[in-house]
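Here, each number is a calculation from the coordinates, and none is a lab measurement. Remember, predicted model here, so these are calculated numbers, not experimental data.
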Structure P
Amino acid sequence: MIIGIGVDLVKISRLEKAGSAHPGFLERVFTQKERDYCNRQKFPPQHFAARFASKEAVLKAFGTGLSAGMKWTDIEVLHGIGGGPIVNLTGIAKDHADLKGVKQILLSYSHDEGYAVAHVILIGGARFGATEVHHEA
C-alpha cells in the first residue's frame, strides 16, 4: 500500500551557496556519513543537492514538512548494497514513519545541468486513524 509520495527539485548552486555562506549549514542538514560521502566526490555540491532534495521529498511524502521537533539529520540518504540509494530514519522521523506504518522507502534521485531531483514513495500499511473492533461473546 502506498502511504505517501514526494518529489523535490533543488538548484545545485543554491546548496553550494548555502554551504559556503552559512556556517554550520552542512552540519545541521547532513549527517557525518552524508558529508563524508559528498566531500569525496569530484563535485560535492551536486551530491549534497541530491540528498537535500531526497530529504525534502521524504518530508513531502510524510505530509508534515520539518515539524514537531524533527531534524534534517533524522533523515539520512546513503548507498545500499549494489550502490542504490537508501533512506535511514532516526529520531522523530523514525517515530513518524512507525506511526504511519511505513515499511519501506523507495527513493530515486538524479542530478544534471544545475539541478538535482528526488522522488520518494512510502510503502506499508497505515495505522493512523484505525480503530480496534471488539466482539462480545
Structure Q
Amino acid sequence: MKVPHKAHVALVDGQNFRLLHNEGQIFEPKLVLVEEPSLEATNYSAGVRHQDEPGMRKTETDFEELAHAAAAAEWLNQAAIKGMFDKLIIVADPKSLGEMRRHYHKQLQACLEAELDKAIAAEPLDRLEQVLKSA
C-alpha cells in the first residue's frame, strides 16, 4: 500500500484509537505516534441496526465497540474540518470500519487516501509498518 510522506494514519478498533504520521517514504513508511485521543463513546445508534433476532441470540454485537468506532469517526471528522489532514489512511477492523463509514463527514472523505480493514490497531509500530508495506 502506498503511504504518502507526511500522511496521517488512524488506527482504530473497538477499544483503541491511535493517530500516526508517516515520516518515511511512500513505500517505506516510518510511523510516528501523534496522539492517542481519549474518546467518550456516546453514539449508540448502531444498536438500532443490530437488533435482529439472530444477532441478539448469539450476542455477537458489542455496542461499546461500535460506539467507540463512531466516536473515533467523529474525532477524525472534527480534525479534518480543522484542516489537520492533507492525506489520511484509516486502518480498522472490519466491524469498526463499517460503523465509521456511516459517520464520515465530507471533509474527512476529501482527505481520505485509503482504508484498510485489518484488526491491527494495538500492534507495535514496526509491525504496522510491515503490514502497510505489504498491503
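Details
- semi-axes √(5λ) of the Cα gyration tensor in Å from the coordinates reads 32, 15, 13; which among P, Q: P
- Comparing relative contact order in percent (Cα under 8 Å, 6 or more apart) across structures P, Q, the highest figure is found for P.
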